[in-house]
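Listed after this line are the structures, all set down as structure tokens.
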Structure 1
């Protein structure tokens with residue numbers, strides 16, 4: 001399992017690679033999570049990004065609804081107890097990112113993001129260019145546990 005940052009949700013809608021990885025590994029049983037605010041951020045920023053790219057016909061609500069079927073949204077009550085620790089780890093960086101770190105701390109897993117603010121927080125951070133290393137390993141581990 002891994003926690004996704006809003007920028008990964010946005011990439012899943014704007015591009016192909018992230019969506020393909022999510023679809024493929026979710027179908028094989030891997031679990032993906034995102035703080036509820038990550039979905040809110042994606043919804044907030046996607047219309048302008050789509051317009052900038054000339055893709056105004058994309059159904060943001062429908063795309064996010066689909067992502068919610070393969071990425072489990074985490075309600076604040078599930079990660080709130082890690083808020084202070086997450087804020088301490090992000091001190092001097094983007095304080096608005098605390099729910100992502102708190103979610104990863106709550107689940108005891110890493111983060112998939114393109115945001116350098118997460119590096120050095122004590123939580124494993126995977127970028128899209130390297131995420132498949134993690135996903136293959138996680139899939140192998142989950143299959144070993146099932147045997």
Structure 2
């Protein structure tokens with residue numbers, strides 16, 4: 001059981017972990033020990049996540065969200081399998097926590113009369129400067 005917050009907790013059946021050999025430093029250890037963890041969370045089928053949270057999670061996950069509705073996290077940060085597993089679970093919890101926060105609705109605003117007036121005055125002034133840049137008349 002993975003607790004996200006007071007209302008959301010993820011059951012063990014929703015998460016599967018697969019261990020593979022890790023790339024990067026580690027010497028002969030890399031070739032022998034499967035320390036990298038690939039965590040698969042069945043997000044679309046999860047009964048514990050509300051639909052709006054699932055939609056935001058899908059957007060946040062990006063390429064890590066698969067077509068079948070699963071979320072894949074791969075961690076190979078450390079040489080310890082247990083530590084990588086812990087990091088993957090923490091990242092999943094953090095991603096879900098970020099998805100629980102509803103975005104603030106945007107309130108459209110109108111520019112003030114003063115700001116419109118200032119903008120138009122600046123445009124007029126700039127146009128005048130550019131108009132004076134023409135070729136110089138030698139006669140006069």
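One table, with the values for the structure above:
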read-out	value
For 19.6 (mean count of other Cβ atoms within 10 Å over residues 107-114, calculated) the corresponding structure among 1, 2	1
Structure with the greatest value (metric relative contact order in percent (Cα under 8 Å, 6 or more apart), set 1, 2)	1
Structure responsible for 4.7, with mean projected area of the Cα convex hull in nm², for residues 19-74 alone calculated and labels 1, 2 on offer	2
Identity of the structure behind -17500 (criterion: helix-only ellipticity at 222 nm (-39500 (n - 2.57) for each DSSP H run of 4 or more, over all residues; to 500), calculated), options 1, 2	1
If P(r) over Cα pairs in 10 Å bins from 0, in percent is computed and equals 11, 42, 35, 11, 1, the structure in 1, 2	1
If semi-axes √(5λ) of the Cα gyration tensor in Å, for residues 11-50 alone is computed and equals 31, 8, 6, the structure in 1, 2	2
Among 1, 2, which structure scores highest (criterion: FRET efficiency 1/(1 + (r/R0)^6) of positions 59 and 91 (r between Cβ atoms, R0 = 25 Å, to 0.05))	2
Which of 1, 2 yields 6.2 [distance in nm of label points 7 Å out along Cα→Cβ at positions 67 and 131, calculated]	2
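Rule-based calculations on the coordinates, nothing more; no lab input. Predicted, not measured: the structure shown is a model, and the values here were computed from it. Cβ atoms are built from the backbone, for glycine too; each structure is taken alone.
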